[in-house]
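Right after this note come the structures.
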Structure P
């Protein structure tokens, strides 16, 4: 069956090579996260993808050093921010989208399946009736195949579930921001054992992205140094992933991938910031409402995960 969204995205990638988007990466050492500012050089319109709010879990304190680097870059280059894009509700860092929106403008957007995540984790954290589980914390919810523009650069939204139910990849011009579907070829693929995750769906999402033209640039959301490499990198291509991804290169069957992923995931520890991250990110980067004493609290469910 023809995937019309991938067919359109492939044509978009080929057409965009003549005028690619400008991409600036920001690597956060504390969480191994890569945030991006993507802009159209012709119009200076831009989007920020997967921003990071600094958070010290021991002290319960937030900080803005990482986000302020993005603010400084945007102002230095006189860019206009249209979108603050999230690839999914991250479990390893808190989003700085509301802070960046206050400083720079733009709409906070994520995939429509965030409502599944909100329902699941709203129950886990006993978020109460004040927490709306309809995606309304975000300014916009994307559907698979949605198209929009950053200046004159076309963007296509891909729903790529498996790591979580709500993962999106953004095809921006000739580049794809893959979120937590895959990593660099020497590190492999994302885990699929969070609530709503599914290794079989993840394999299908990976193969979907890897149907794009071989020269398509792929930008990772994270890099973790595998054995034998001592420098962080986050850009690769469809061709490199298909040839060399240690978990999902061409020739790996769906059943082989699922068996590998399930065996690997069961041995993984939970991310260090999963409890605060999910509570904040399911609210579009906002903290829970303050309680009667004026203090905001993040919960830790005991023996529930």
Structure Q
């Protein structure tokens, strides 16, 4: 594996005991949950696996290829090492967390998990396909969660074989750093599913905000229209990339300008969420800015593509407009 990290098989409960304490939070809060499956080893999926293992849960990480799993595991290893360097966790906690994570080469390996969290790309058809293929391999009592940031939980639950045990658990990016998790129940989600999910998220040391099942929930319902408006401001020539970001950092005390933040999120994800709002709420105020559409069509997706509203290919990011 990359960075010298070789994933190990999940160990027995002794390993879980070694890592049950993280920032004073015990994994016993999610007492129905012992093993967690994560579908998607990208930025969000690897972050979810990271915090679950650090809280003492056995984690199986799956993606479309072994190489993607390896990349996710290497990311987790590097991020844990940075936490050790900054003094946020000890080396023993890092080693315990790493022992609890294993790569799952196929969805069949999710047969013994208590909770599986889908964290694939923000595309409804992709998520529906994963859920249809995943559910037949799960135990009857397993809870299925989606990390979607905008798509209807009720609609996704309808393609599963267990809508009553389906819930939205929306982590913020970057998962190991951000404290908030939005918890969203679909129309069929049972109380026991909701309470189990609540206990599980609390055991990770996260703060919960409960949202109704409306397009983009709460955070992105507020955040993405602001980003979209910043893009309109650029599109209409009101200000440059640098001027808009500086204005919001210094004038509104935002830690990151909205265009820089859009690059960090991914412009394709921003567009997907705006389209979901526009179509789901049928209101013209959510119309995606044509400039956002143009950037996505060009493949300028932000940091992950090395170009977006900034060009990241040099030593320092340079505005592209």
Structure R
């Protein structure tokens, strides 16, 4: 699909100076803030930004190497599509946007609730900082399976080339919501993923774990019960609930795989091993660890108990 590559190249050429401008502005704001308020943890550090860039390049390299495989797979399914192409063009592109955003929501939900895929996605959440370059902190191996979520879309008659282009476009929006310098945005908070929503998503506070999974639209989270507003009383604490231990690149990419291997070695039987691989992050056979839902239910029960005592 040569035309697709050309259009993607155009998107990159147009978006790159846009990113550079925004990142430069954010760095200036961070520098001024650090001088005026002396925060313990500035929004930018050189090492963290370098890691973000390295993960982006690794992800992009794997995507390019694997592209022939996943594009061929999407074309195969497209040739067996069950519906004709939608017309007119405006309706076609609007529906494609909705379907792809929903597909990303499902992909993102699975990445957070199945440890196998969390081991891939965890790299995106591993930074203690939250800035525009965090949006480039890619899940390195996600291109190897992301296309699977687009198969239903091409079966509905949407061209694989258009699916790839739409993903590239929506990624731009997905990157620019990684900032602490934009507050709540009024009525837009009800429809779109905003920086406020995405700060919640990247936070490791118990209230915020596994919330706000959307790329562009927040409506999926509101519909499926994964929405959480940013609370004035709960300042987001970024990073992982269980930190990786160090910031070396190889640890950032593979630390969860190492943890899975450890659980495999200490598991009795294949059923338990597969549970450690496929159940939610934090699951344990003996209750020694907790999933995000268990932590949230526990905190909710404590708060309700405290409310009853207060009455």
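Coordinate-derived values only; no laboratory data. Since this is a predicted model, take the numbers as computed values, not measurements. Cβ atoms are built from the backbone, for glycine too; each structure is taken alone.
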Test item: Rg and Dmax of the Cα atoms in Å calculated as 19.7, 60, pick one of P, Q, R: Q
Answer label among P, Q, R for the case where helix-only ellipticity at 222 nm (-39500 (n - 2.57) for each DSSP H run of 4 or more, over all residues; to 500), calculated from the coordinates, equals -13000: Q
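Starting from the value 1.38: which structure in P, Q, R was Cα Rg over 2.2 N^0.38 Å, for residues 81-152 alone calculated from?
Numbers: P: 1.19; Q: 1.42; R: 1.38.
Source structure for this number: R.
Which one of P, Q, R has mean count of other Cβ atoms within 10 Å over residues 129-136, as calculated from the coordinates, equal to 16.5?
Working: P: 13.2; Q: 16.5; R: 23.2.
Structure Q accounts for this read-out.
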